[in-house]
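Scrolling down, you'll hit the structures one after another.
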Structure P
Amino acid sequence: MDNIRDTLNDVAGIRVICSYTDDIYWLAEMLTKQDDVYLIETKDYIKTPKGNGYRSLHLILEVPIFLSDRKEAYRIEVQIRTIAMDYWASLEHSLRYKKEFGDTELGSELENCAHELATLEDRMLAIREKINQ
C-alpha cells in the first residue's frame, strides 16, 4: 500500500463532463479550494492541445481516503472535459483502436475535427454569454 501511495498518481480516476469550457476552469478552481484537497499537477490540454487535437484538463490531486480505522491521502487523476471534447475523444479512441493513423491523412482529418469542435464550443459559449447578459 505504501508503494501504491508513493508511486502512483492515479490510484483512482474520475472524468467529469461539463457543458462549457469556462465550467471546466470553474470546477477545477472549486476542487482545488477545498481545504483537504491538494493540487499536485495540472495538465491543461485545452490551452495547449495534444498534437492529435485532444483537449481536456487533467488534475493530479491528493485527496483524503477514509478507511474503517483511519484517513490516508492518495493521488487521483481528474479529467474535466466538455461534452464536445468527450465526444471527440471517445470516437477518436475507438477509431484509433482499429488502426494507428500517425501523421496520415486520416490522422489530420481527426485533428481538424477537434479544431472544428473547439470553434463550435467557443460559439456556443458566446451565445450563452449573450443570453446571460
Structure Q
Amino acid sequence: MFDRVLERYYDALCVGRWDNLAAQFWNDAHLSTVRPRGAGGPEEVVSISIAEYVAEAKRTVARTKPLEIERDAARVDVVGDVAHVVVEYRATDRSGDAPQVWRSVDFFTLVRHGEQWRIAALVFAPSVTTP
C-alpha cells in the first residue's frame, strides 16, 4: 500500500537524498509549515511546491551524518484512493558539534492513481526542541 512511500520518504530525508524524496510526491504536491520565509524574518505560514523544497534543501541542508528519526505509531485513515497519515517523531541531528534534538509531526495526504500511491500534500508542525 502507501506505507512503502513513507518509508522511502523518511529514508531519503535522513540522508539528504532530495531527488529520491521528491520522487515520493506527485509533481504538483505542496509542503506547508510555519517558519520564517527568509533568514531572520518573521514566522509565517509558508506553502511551497516539492520542487521549491528540494531546490532549497539542496542549497541549505548538508548531512554529514544521517538524521536519526524515531517514529511513533502512525495514525491512518483511508477512504478509497485517498489516505491521511499522521506521523509523530523525535529527530536527532548529530552533524554539528552538539546534537540537535526535536519533536515534530507530519500530516501526509496521499493519493492513489492506478496502482501507484504518492504524497499529494505534506503539512508539518514547526520543530519543538526537547531536552
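Points to keep in mind about this one:
- Structure (P, Q) behind the derived value -6500 of helix-only ellipticity at 222 nm (-39500 (n - 2.57) for each DSSP H run of 4 or more, over all residues; to 500): Q
- When relative contact order in percent (Cα under 8 Å, 6 or more apart) is calculated for each of P, Q, the greatest value falls to P.
- Identity of the structure behind 1.7 (criterion: distance in nm of label points 7 Å out along Cα→Cβ at positions 18 and 106, calculated), options P, Q: Q
- Comparison of P, Q - label where mean count of other Cβ atoms within 10 Å over residues 10-17 is highest: Q
- Test item: Cα Rg over 2.2 N^0.38 Å calculated as 1.24, pick one of P, Q: P
Bear in mind that the values in this text are calculations on the coordinates, not laboratory data. Note that the coordinates shown come from a computational prediction; the quantities given were computed from them, not determined experimentally. Cβ atoms are built from the backbone, for glycine too; each structure is taken alone.
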